[in-house]
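Heads up, there are several structures right after this.
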Structure 1
Amino acid sequence: MSRIQDERRAEFYRYKEDVARRGKQFHPYAMFHDTVMSLVVVTVIVVLACVWYFTAEGTDDGPSKSGWLGVLYEAKADPGTTSFTPRPDWYFYFLFYLLRIFKWPDTVVLGTVGIPTILLIIGFALPFLDRRMERRPLRRPVAMTALVLTAISMGVLTYKGATAEEAGAGALAKVDEWMQKFNLPPNAREGAVLFATSGCTNCHTYDGIGAHVGPELTEEGTRNRGIQWQIDHLKNPSAVTPGSSMPPFARLGEENLRKLAIFLESSKGESGGQ
């Protein structure tokens, strides 16, 4: 241990001597360089903002026309929409796709908490674990291998997240297949269409289509909860199932809620309730 400390102390003294011999004072040299670089960065940001603003033309109705760097604004938000699927900013696409790999509820905690936390701890611990003075990449194979693998993994996951289809994409096209495959009665078809277009697949899966956030509903009818229970649950989920995080769908109206309830109660898997 004493030998290692002596080597580090000697390396530190050599560093200080090198700075004294070849280095420059913080003021004014380093301050001048930092000031110039800061001005360059701010200028680039301002120029890009001006290009974005002045090349995109606004419209009286709907989204603006796209300029060199995109549109100024999208169409007005509809607070009553049931089909909008939020997506994260691009720099979270890698985590967005990581959540698609880990399925609810068995392994989703590993994807949301486990892996990011472990990587964060490793990142904080590295400066304390690897204290060598060596800086040349080729002489640090472990660190460089880890860096390259991490960069490749994040790049692939970011690309996959950017190009991934929405969780419920294609659900509407599957309605006729569901009717035949699960032997659903004719009066369940309108409810199946509502299920495919009202945002239900943003949280639930049906025949493998959708997101693994809420329960799988392909065999919901086997629970025999009843039409009225389904309607009440859709109106106010937390009142029927305390602690439920499902949003209320009362805005769909009584008639549509009944159609959805008929579809859910008719969904008994491939047996069709037989």
Structure 2
Amino acid sequence: MTAAPLVEFVDVGFAYARAERDGRAFALDGVSFGIAAGEVFGVVGPNSAGKTTLLRLLTRVLAPARGAVLLDGRPVNTLGRSELARAVAVVPQDMPRPFPFTVEELALMGRYPHGPSRFFEDADDRAIAREAMAATDVVALAAQPFEALSGGERQRALLARALAQRPRLLVLDEPTAHLDLRYQAETAALLARLNRERGVTVLLVSHDLNLAAEACDRLLLLGAGRIARLGAPAEVLERETLEAVFGCPVVVDKHPVTGRPTVQLAWGGGVEGERNR
């Protein structure tokens, strides 16, 4: 990257007293990387590698024990909550239940950081929310209750709310989790279009290595709180590295159409057959 990165982690360290699920100690140790403006940047790795912790540090849910997380050269801990929300929009996997709002009401929630002291949205807010719904193809669902939508429709509605924030950085946490193949493909195509047409920088966190390989310009592979590899998908999704990080045999090949790497679990003795070809 020649220009200053939009997002930068500088020697970031963080430790939980205990991991949230299994009671084991966990720490991020000396994590440094940058995300360029306009880039689609992916973070991948096994469970408990630190992917969610990175998002929490970026969005000020957590504070680093050392180092700094910068947005446009400014430490995120110096930004107000509304200021940060105007620059960074997070698309979660789903919303807590019950969530008794329509798709249009959800999209309008994205305008809150632009007028946190206002009680009601204005005409500009409604126009921007409508534009966001059009970009994600949910205008026809505007009056539908969010909870009545399918998984793919909910994901697009959540994207509409994020776009209504008019962010510089769009953060997606497992955007295709629990979606079938059709909706996975639609979500990946939508992200590519939003990045291309709007110039929105995208930070994608995913367990799906093949989605990340197809959608992202660069990947950051985390393992046990450290950077295992950083670079283009073909540089990161390399068999020996993946086997060391994930602790299981894999087969890495090339997609017949795009040429991007594809990763499959090698069942039984399959990996030995691949090695001996």
Structure 3
Amino acid sequence: MLKHCVLKFVVLSLFSSLSIFSALSASARDKVMVVSRGDDNAAYAIEMIKLGLEKVGRKFDLVVEDGALSATKLREELISGNIDVVWMATNMDMEENTLPVRVPLYKGLLGHRVLIVHKDNRHIFDHVKTIEDLRRFKFGQGVGWADTEIMKANGLTVVAAPKYEGLFHMTDGKRFDAFPRGVHEPWGELKNNKDLDLAVDSNLMFVYTSPYYLMVTPRRPDLAADIERGLLIAIDDGSFDQKFFNNDMVKMVLQYANLKDRRIIKLRNPDLPPKTPVDNPKLWIDISTL
């Protein structure tokens, strides 16, 4: 009788330990770690992570840590697995070293760039018509940003800074002539920096193909596959576009960007990865319809 009770206790203890271990393992697998600087891009990207995982029925615990890491630091932390997902414009390096979710979060809007300028410089681009005209100006961008390399590759002079927030102060201090931003970004950013003397140029728009993706650590291919599969489901059932067109930044494009009256200067993106799904029209916005 004693032996039977002892054996039963051992079996129950082993079963309980295995159950706890299994639960902890499942919890660890389904925890998704991101770092957010709390801006509008972060809020939207986090919404899209949730949408993708919910569409495939994956249970997850999204852990959001506050932080303002540089693009270079984000890359390092993502590759090492300390962060599970980041969001940024894609390039060859990121696609070779991480797992891109090839669903452009902004449907290609990021490659339509307008210029934040100091209020004193609102008219300095009034007579610019060609890329040659642009080469006498200086443009601010972030260290490690895909857009920085695109502009350099097109012969533009770039002043690179390590921190996103600092670029607004540098624009205010006239350290360069303009700070190019995705067409959906500047009005919210000016609202967040209303103490600075900044404005949006009303004349120009740079256009190039630059998808803004979720990038997943190479240590979690299952997570990357689930997010991508879920977002493609959301594209097909309309829930992706519902979030996109109800996003405050996209609404600001419709209200303020005045796209039809802007002079377009096209730039080439030499670092556009070959697997970019440029032939799938469901993934991209046609700005003529906005």
Which of 1, 2, 3 yields -13000 [helix-only ellipticity at 222 nm (-39500 (n - 2.57) for each DSSP H run of 4 or more, over all residues; to 500), calculated]: 3
Among 1, 2, 3, structure where Cα extents along the principal axes in Å as derived comes to 65, 42, 41: 2
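For structures 1, 2, 3, calculate relative contact order in percent (Cα under 8 Å, 6 or more apart) and state which one comes out highest.
If we compare relative contact order in percent (Cα under 8 Å, 6 or more apart) over 1, 2, 3, the biggest value is for 3.
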Which of 1, 2, 3 leads on FRET efficiency 1/(1 + (r/R0)^6) of positions 195 and 227 (r between Cβ atoms, R0 = 25 Å, to 0.05), largest value: 1
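No value in this document is a laboratory result; all are computed from the given coordinates. Just so we're clear, the structure is a prediction, and the values are computed from it rather than from any experiment. Cβ atoms are built from the backbone, for glycine too; each structure is taken alone.
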